[in-house]
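Take a look at these structures.
Read-outs: derived from the displayed coordinates by stated rules, not from any lab. Predicted model, so just to flag it, every value in this text is computed and none were measured. Cβ atoms are built from the backbone, for glycine too; each structure is taken alone.
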Structure P
């Protein structure tokens, strides 16, 4: 089958690789659509931390945002999975440790991460092996565009849950990238009043096109007050400290963005305001909730997808080139069947 393979920093190509076989407790999925994200770009540039800790190595096959249809099942898997459309949790724990036993497999020290960690092949390919325990069924009414957005949206949903959302709550989202915009949309769907902070007029104009009327540049936003929760979806190391200043006493600070440099946060800003700080790693456990929102048409993430390219177009996208004719959205999708 065809798959996109990164062989070294800045070098990636489509190769013919062996088709996956469904092992014990596994299925093979025919990939319908996959997304490209910042983590994938870091693997392509060589900056991704796992490359320096030994948790990932070239050559590697990326892609962890995807949807597809089960085409084969391995021993121990019910045949009723055959033909079903699915997404899955990216984090694949060992299944035996204390964290896995408590439902926190995304924190397992021995975990695989699809297309990211410890060599599990990714979804920028025609087919993908997945443990059946990680699968989440996808209704036929949720098409491949929305299906491939479930994984990043699950991250956003977990972040919004950390903000304790609900009608009348005011949430400030800092960072209008894919996760930030998804978090804002989910929070709004759950009844929150949402404000967005972005670094450029262009990013804010796109946020406004999604229906958000409270959008500010950083300079203006940091003079604002009255937020029950502040969600940092940026990669700016200065933002967590600023977010702690902005959140109301007794509020919640949610951290899902990661910066290249350490963030300095004065814990006195949290203690003296009785603020709850929440860190979010991955969308584990959030996928079913996102599927429910999409199936109910409570949430439409489709405008976030700028364009769809074939596998042969992935290297240019990872190198930072915008495909010709792409829309304003932050997300690029890949259709391995093209």
Structure Q
């Protein structure tokens, strides 16, 4: 039986759990004919889930950076050895559950393809396509994804590798500026470049550089939550976010800033996090990576059944949406127990980053 994580990081698992719920519902609105039928009765809700539900990705980005800072450089200086080995461990922990979920997605897609003619159903994969997914290069090499959200796993891995590289570069530097180690300034500099330039170039959204700004806000939130002078860290967060929003207002960045500041407040006890300590919400955060990986084949299967038997019946398709959501949670729990939780933790390394951490 799963037990909620220790409450030493208030709100983290709850935030992951809530973001996971929103992402699954976003994909319910995005993929398959069920949502098309329900759209006729609830266009506002389906449109919101379709267009704005993906904002939950910002929660995963900021939380991922927050936890990465706590593991890699809790005081701004690298506490790890052998960066290459560390990156390989992260790759293994991300990819093993991914491969299990991809196998299920491929099998389900093959099963429903003859009787669900819909763009949501991926084509049978080629060997090259499988290899690009194995090495998390599918988007960079222009290959169609075999499941929803796989792009984010690749981005998560890139962000972790970039962070390891930055702290490794600064490891031997004893120079400080304004009392901060070189690693912090490297993070701050790349975050500024990301928020002010890379994140405004949609053609770069298959790279970690596009998303590093939000990830770095989470890192700054970690250091702010542990500092004896948090005001300076909060000023850095406000400066980065304010400049980026003034240059190019982005709703996703507003969400990232809110999550970063919220994490600082929760860690420093500025407001109560009691409602975020509900056991079921914490458990959902614990299995959120597995739910994220496995929910797409569940959505395909439920869509196929509803489309075959009740293709235009509003009541049946409306019930199908929450049914697919609940089945996704059950499938995620099974994947977590059978694959993800069986991986031995690495000393000094968080379980996984962002969604997976």
Kindly point out which one of P, Q the value 19 was derived from, the read-out being relative contact order in percent (Cα under 8 Å, 6 or more apart).
P
Can you tell which of P, Q yields -22000 when helix-only ellipticity at 222 nm (-39500 (n - 2.57) for each DSSP H run of 4 or more, over all residues; to 500) is derived from it?
Q
Determine which structure produced the value 2.9 for distance in nm of label points 7 Å out along Cα→Cβ at positions 194 and 290, calculated from the coordinates; the candidates are P, Q.
Q
To test your reading of the models, identify which of P, Q gives 0.25 for FRET efficiency 1/(1 + (r/R0)^6) of positions 74 and 210 (r between Cβ atoms, R0 = 35 Å, to 0.05) when calculated.
P
